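Read-outs throughout are calculated quantities, based only on the coordinates presented, and are distinct from any laboratory measurement. For clarity, every value in this text was computed on a predicted model and none was experimentally measured. Cβ atoms are built from the backbone, for glycine too; each structure is taken alone.
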Structure P
Amino acid sequence: MQEKYTPGYNKNSVSFMSNRKLETHGAFFLSFLKSEMTVLDCGCGPGVLTCDIAERIPNGRVLGIDLEKSQIKIAKEEAKARQLKNVRFRQANVYDLEHIDETFDAVFSHALLEHLKDPATAIIQFHQVLKPGGTLAVCSPDWGGFLLTPSSYELNEAIEAYKDLQIKSGGDVFVGSKLSRFVEDAGFDQIEVNARYEVYKSLSFIGQYLALQLEQAGEETHAQSLKKWMNEPNGLFAQAWVSCVGKKNA
């Protein structure tokens, strides 16, 4: 199944993703990490979260996969820079994990499912590569829960324009609120669902990220609205993230 990753793989996008940390973006997964476990990170991107996981389980093994070859190269460089020996990266499609000839104690996936045309099928694949009793831990934003200040018609229209970009690419900006249903339908039990808000301390950080993609799509007016807003001294951009953890029946 052909997918289009809305943020793309330019320098700005990779830098944005590389700024994430397991302690913040993967906090819902930390309590499930055990010293000698095996973990599959699906949609690993530049590999920062994958490497964070590897550092947490020095006696375990971690495999990060991504469809984009350039991201695998960056991820390998990240692991080398951290001198990690227990993490590997390979190019793979989450819709076809049968070629990964091993099973895992846990599957982790952060900020991937919202970009897929068929996230439910991907979660079924995650179930298949887990060992009995294994843990699934997924997390995606839900764009129905933004807190934006100071609010304006222009800002709201710019956000709507970005939503349309992702939807036209085949993604689902509201997948966060659907995760528990997809996880249950895939055969998981002991499901736990939680949500948090990510507050961006720098409006320019998130504003530039969104504006650049709108510019590349020819949405110059909306991009300018974001650039104007990100200079607000007391602005707020808070994004809702939904995490879902489930267990494969032992």
Structure Q
Amino acid sequence: MIKLAVYGKGGIGKSTCTSNLSAALAGLGKKVIQIGCDPKADSTINLLHGDAVTPVMDYMRIHDEEPDRIEAITKTGFGGVVCIETGGPTPGLGCAGRGIITTFSLLEELELFEKIKPDAVLYDVLGDVVCGGFAAPIREGYAEQVLIVTSGEKMALYAANNINTAVKNFEDRSYARVRGVILNRRNVADEEQKVRSFAESSGLEITADIPRSDDIIKYEDMGMTCVEGDPGCETSKRFLELAKRLIEEDEKNG
């Protein structure tokens, strides 16, 4: 099974990359689960045509109890992708990281993976914090690989370096490893060279190079991923290429 966590600086395009990759994997015939680990609960919205799933933490506040069935906290999106959002605490109260831990514990109780039997599980994780609850996706065998989304912007690369360092600090605990970098272009000066330099100095591969494209905005305005909207456009092709590589590696290692 492909078990992948996507990290990166806030606003760098993690949710866009994760949902397009989920759509690409689904388009290649794989059963996919995407779990959004962000209080904003917007990771899966473009897989669901804007019809958002109820976040786990919201459900528990509304009903004052845990759900007793998977269907209460999931929705099925494009290509059959099972969509889940952890959500977060009431603003100003509680810890968002605790919401992730609570959700993961609940998913185990509900036997999510045993019931759905996915080929791939993708975790879209908030910002550049790799501590406490935000580290949960790379602990205890949830995710085996990490993809770091970055552009050539200074703060994005700074966050990428912090994430890479944090994940490497967990290596001796058999946690996930950094698989590589997704270059999500912002068309800054010398962008490719800056990201390539970071990747080489960190011993990482640029696993995908996503062009700055109006197609992404166009289809997100329509409530869908680029892969769904136009699988033949260049942006979609890049995500499909990455999905094929991940599948081939998983089958080889399986």
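Of structures P, Q, which gives 21 when relative contact order in percent (Cα under 8 Å, 6 or more apart) is computed from the coordinates? If you can, show how the numbers build up before the last one.
Numbers: P: 21; Q: 26.
Only one of P, Q returns 21 for relative contact order in percent (Cα under 8 Å, 6 or more apart), namely P.
Between structures P, Q, the calculation of distance in nm of label points 7 Å out along Cα→Cβ at positions 24 and 200 yields its largest number for Q.
Looking just at percent of Cα pairs over 32 Å apart, which of the labels P, Q belongs to the structure with the highest value?
When percent of Cα pairs over 32 Å apart is calculated for P, Q, structure P comes out on top.
Consider the structures P, Q: one of them gives 0.45 for FRET efficiency 1/(1 + (r/R0)^6) of positions 88 and 216 (r between Cβ atoms, R0 = 25 Å, to 0.05) as calculated from the coordinates. Say which. Mind dumping the intermediate values first?
Working: P: 0.15; Q: 0.45.
Attributed to the structure labelled Q.
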